[in-house]
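Next come the structures, one after another.
Just so it is clear, none of the values below were taken in a lab; they were calculated from the coordinates. Small disclaimer: the values here were computed from a predicted structure and weren't measured. Cβ atoms are built from the backbone, for glycine too; each structure is taken alone.
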Structure I
Amino acid sequence: MIEYAGRIDHQVKIRGFRIEMGEIEARLLELPLVREAVVLAQEAAGGPQLVAYVVAAAGVAVESPEQQAQVREQLKAALKEVLPDYMLPAHLLFLEALPLSPNGKLDRKALPKADASLLQQAYIAPQSELEQQVAAIWAQVLEVEQVGMNDNFFELGGHSLLVTAMVSRVQLKLGRQVSVQMAFEFPTLGCSSASCNRRPARCKAPT
């Protein structure tokens, strides 16, 4: 359950941290790629998470999934520079315009619910037995139907608590010596599976 710690819809407590969503919105609005932004807390697998809704600035192309993924990474990288990890949105969705009520105010209830499947990359099926086993564990932990080789654990709603759950299941069910640190260093399924097999050299850790 989402615990509101202040004025409703503006301040929440997630995993023990008090979060002022207006501060996240302000940081987004400082970025030249953003025209409008609003941040909500929504229930998800493993507990509540932050979802940012963004209207891109004029001239910023976000029509295709590829364009959205590129701009999303730019925004996330910029937010990491100015916000602590616990204030980073788990999802960042693009809208043509923010929904308004008849009196012209933001209609938060009309904002679409974050759907992890919308953030998944073009599906590339796991091939090896190990890849399929790790993919099945990810799908269970993240509560998604399927996970492809290029999917990113954190873009699908993962966070530190779910990383711990995922690592524990990999260790218990597969007998692989993986760590939470490795999960953060190699967040895609392909790289995560390679790290389980102690072959992460072909994967580049995020910067």
Structure II
Amino acid sequence: MAAAQGQIERARDTAAQAATFARWRGLLASEVMCLQTSVQFCDASVADRLAELATLVEGPRAPIAARYAKALADDAAAELDAVAAEFESMGDLLAAADAAAHSSSAYRVANRNGSALTAAARAEGLGKRCGGATSPALAGAKIAFPFSHRQREIALLVSKGLSNREIAEALSLSVRTVEGHIYRATFKAGIATRAQLAKLVQQFDS
């Protein structure tokens, strides 16, 4: 609740206190969960303790959480992407959404805007699968969809498998106009192919 209200520092403090309590009680798996929550609240200072716990706690979560914390500390966008995929595979969709959101932010820091947009779309899709969940990371990675109304309309038709000629006929446009809109849309998003454009639009509209 504290995080949802924007009280990130309070949320971090609560997670840290819970982690300390779990450690005192010898509840190492619970400590991992608390420290992972801290990372989701953008706190990478717990990376060393998570790396230690990864050698002590069985199961996949501790090593993934340790990698998450280190990747966040290093602004390692590709590793954050990989961590998001692993959280998704283990069914922790909110952690996956946060890791993807952090990946988007790291890509933006590196001026890789196309990759940032793709990661943001993935984070948004994962958030929707959590019942429309929100978090500080998801809010921070929010990127406005960069296309004009017409570009988005055409991109949606591309995602449905229509050819340029079919799109032109459906929208009463010339094929050249459709080609121009597709070119500008892919340029804005930092992508190169129709397939990438289709995937991007599907992620935002899923």
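Any idea which of I, II comes out highest on mean projected area of the Cα convex hull in nm², for residues 49-136 alone?
Details: I: 8.1; II: 5.4.
If we compare mean projected area of the Cα convex hull in nm², for residues 49-136 alone over I, II, the biggest value is for I.
Name the one structure among I, II that helix-only ellipticity at 222 nm (-39500 (n - 2.57) for each DSSP H run of 4 or more, over all residues; to 500) of -9500 was derived from.
I
Out of I, II, which has the highest value for distance in nm of label points 7 Å out along Cα→Cβ at positions 41 and 129?
I
If FRET efficiency 1/(1 + (r/R0)^6) of positions 81 and 105 (r between Cβ atoms, R0 = 35 Å, to 0.05) is calculated from each of I, II, which structure is the one that comes out at 0.65?
On the way: I: 0.65; II: 1.00.
Derived from the structure labelled I.
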